[in-house]
Structure I
Amino acid sequence: MRKIILTFCLLALCSPVLAKPYAVDYANSKITFAGQHAGKNFSGEFKSWQAAIDFDPFNLPGSKISASFDLASAKTGDAMYDGTLPSADWFDVKNTPRGEFVTGTIRANPDGSYTASGNLTLRGITKPVEFTFALSDLNAPPVRVTAQFPIDRLAYAIGQKSDAAAEWVSKTITIDLQLSARPAP
């Protein structure tokens, strides 16, 4: 009996405690992307996405972020781009309608920012990504989260058939996160 109680106590002490959940304010948050086409800048936004955020600066091992976004919701405001993005060569929304990001670790940086390492999945291809994000004061909701990081579109086979040499569309696409969240009730 003592062994069972001791084992239970050790498991309880060693199990990671979950961090505080946050509810995203989607009306005041956005995920955008930007690059170049034929030497001119373009940008777009994912209009439909969901995120789950559990964060505690004193419990980074228990902190986690996951996001899922509807690739068909990517809009640039340009009819040609918006018609091309869902196609089989670009986002292939028929076969892979969603993209996903899931953290592996979150670590604190000396300047007060944080670095999230995890996996980004697009077109069924999963690659590791790492990005630095900044937070506003956690004690003064809403909490603002900002991050910007590059991805290599060809690593995810995005536009690989029509522009494998990145002659027309930049190989590097910048993702920009502007999130607003409050502690979940």
Structure II
Amino acid sequence: MIKPKPKTLLVVGAISALALFFFLARSVFLAAFVNGTPISRIKLIKELEKQGGKDVLSSLIERSLIFQEAKRLGVKVGGDVVETQIKSIEEIIKGQNLTLNDALAARGQNRADLVEQITIQKTVEAILGQKINISDEDISKYFEENKELLPKDSKLEDVKEDIRKQLFQQKLNEEYTKWIAELKGKAKILYFVNF
């Protein structure tokens, strides 16, 4: 019987280890096989970037600017505020016979994503909310101009808080658009990718 040389054993071992690595890490390099033809993960990522890269990058930049400005202003949103909002959402979803996790999964999200979204929303409200004033006159005007959109026989006192919240959100969105454009204008943003 011929005894294998140590160098041959080393080469066979290295090839085996490399093959095992590629097998175990195949999802790092490949996204799928279609009738034996591979679709690389790089190709998948490039297509995803084409479809939504610009929007995702813009969203990440805005998120960063919001948190930088909050830090500069000393604005912090406590976990209790976030949990209160989550409980409110859970109550609404229970009425639809869903769990929060089911509703999030249907949107491709998880609880951590929701916590981040609420934290961003509450941070923006804390920074910009003080600039927004909804008067009783604004509410009355909205009520008169939008009666057809409200439940039949609605009285102003019954829908006053709902209208206040809706007007607040509208004005907050307007303020946010101006504010984030101002922050982007002042920021030094270096782009390394173009979409």
Which entry (I, II) yields the derived value 2.7 for distance in nm of label points 7 Å out along Cα→Cβ at positions 70 and 94: II
Test item: helix-only ellipticity at 222 nm (-39500 (n - 2.57) for each DSSP H run of 4 or more, over all residues; to 500) calculated as -3500, pick one of I, II: I
Answer label among I, II for the case where distance in nm of label points 7 Å out along Cα→Cβ at positions 110 and 134, calculated from the coordinates, equals 3.5: II
Per mean count of other Cβ atoms within 10 Å over residues 142-149, the highest-valued of structures I, II: I
Structure (I, II) behind the derived value -0.92, -1.18 of log10 I(q)/I(0) by the Debye sum over Cα atoms at q = 0.12, 0.15 Å⁻¹: II
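FYI, it's all coordinate maths here, none of it is from the lab. Predicted, not measured: the structure shown is a model, and the values here were computed from it. Cβ atoms are built from the backbone, for glycine too; each structure is taken alone.
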